[in-house]
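The following blocks contain the structures, represented as structure tokens.
Values quoted throughout were computed directly from the atomic coordinates according to the rules given, and no laboratory measurement underlies them. It should be emphasised that the depicted structure is a prediction, and the values quoted were computed from it without experimental measurement. Cβ atoms are built from the backbone, for glycine too; each structure is taken alone.
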Structure I
Amino acid sequence: MDPNSNETEEIVTKRTVQGLMGILKSCVDAKTVKRFFYTSSAVTVFYGVGSGAGGNEGEVDESVWSDVDVFRNQEEKRVSSSYVVSKMAAEKAALEFGGNNGLEVATVVLPLVVGPFISPALPSSVFISLAMIFGNYKEKYLFDTYNMVHIDDVARAMIFLLERPVAKGRYICSSVEMKIDEVFELLSTKFPQFQLPSVDLKSYRVEKRMSLSSKKLRSAGFEFKYGADEIFTGAIKSCQTRGFL
């Protein structure tokens, strides 16, 4: 799904939900599927009341759903409204379907997924997290706070939840939270070969982000394995291997 799609909310949402419902119904009809996982996005929780530019700092967990009006009222939008609306509609539809049809549905809510990658194209999450190295300081790629998770931890979390006796509902899977100046410091110190230009980051308008709580996932017994160093090192090595850097 394209985060910056120009298609209308109605078109994207209808296509997304219908496609998901087809898969879910097939799972029920097969009578061999016990648990279904849906990969969701942190945009479904980020834009609650009080969040966004100028909002109050705080932490969100799985009980929070983004308020579409809060998102629409933002002056600077990093993703399209069709992306936010369709992601929420699909996740809610999956959870409701599971409850009505005896299917265990677990949704994994992800922030920026960064680290090594094998895709031929540059993942948007990697591009955003490395915007400073790529030399792109446009507002749309700068956040007050970067919430990230290593791709391998995402896979590990899904396997962990798959093997548990019970796993239902939403699970936020976010391991690293860094302020924009912390990202700049890490990249400029650990990867001096890129010679990041010294800039006054305070002069850039950034989107304030809420903190993401992975307490539910951690309380279930899951432990994240990778930190910021591994996240950025893996991403940069993959970019170099594929000629993006």
Structure II
Amino acid sequence: MAAWSCSSRYAMPQPGLFITATDTEVGKTILTGGIVGCLREDGLDLGIWKPVQSGALCGQPDADSARLKALSGVPDAESAICPYSLPHAVTPDLAARLEGRELTLPALLAGRDALPYQRLLVEGAGGLFAPIAHETTVADLAATLQLPLLIIAPAGLGAINHTVMTVRCARQLGLTVAGIIFNRYTGPLPPARTMDQLLRSSQRTQPEASNPLYVQALTQCPILGYLPELSDLSPTAVRAAIRQHIDLATIRAAL
């Protein structure tokens, strides 16, 4: 099986954040692109990079690379934002093998080296233990890049277990967690900040209202925002929602 050739600085750290999630289809791409778009509007020299996407190819309107380019406003080609695009909607390592190729960690890292920015937001694939290349998980990539994690999570049933496990596994691997964002949030806004507030509210029986409180208590991670479900995914609408609901100042300070 052929491996992609590469040339990479490999272990040289670059300021930024690594965006991961508790699962796939949680909404990393919309948040990653929108956050970059907001911070670039604010004058930050910030790029965006998704090392590999599977299930879509650059140039297709539903590809993550297309969404990232549109939402972030970076001038780079989709192929620079996401150097490896694979047609099969399976984990990236398998998607490459189905094409008769082998992805390696150095090959992925070479894509980062081609981007000219002072800082990067990096979007992973799926969760921390998704096989992203040969004998390499998303967690391995984040550790090699030496970037703190921003974890995207749902707030509904199962969120406590999945989010707390993601945080604890990350810490056991020596990864720093900069914060958590709850996406497609359907609980009350503004959310209850304490259990006493929750118990006095009309939403006290909704998992979406209580789960973030338990996650914060069990992880001691900062909650950096609650983004509601968005019907309008245009760059203008997404950036406006992020400015309203996400703690961009803390994210910028973590870069």
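General observations
- Structure (I, II) behind the derived value 7, 29, 36, 22, 5, 1 of P(r) over Cα pairs in 10 Å bins from 0, in percent: I
- Structure from which 1.1 was derived, distance in nm of label points 7 Å out along Cα→Cβ at positions 48 and 216, options I, II: I
- With distance in nm of label points 7 Å out along Cα→Cβ at positions 184 and 232 derived as 1.3, matching label from I, II: I
- Label whose coordinates, when distance in nm of label points 7 Å out along Cα→Cβ at positions 144 and 160 is calculated, return 3.7 (choices I, II): II
- Answer label among I, II for the case where distance in nm of label points 7 Å out along Cα→Cβ at positions 16 and 224, calculated from the coordinates, equals 1.4: II
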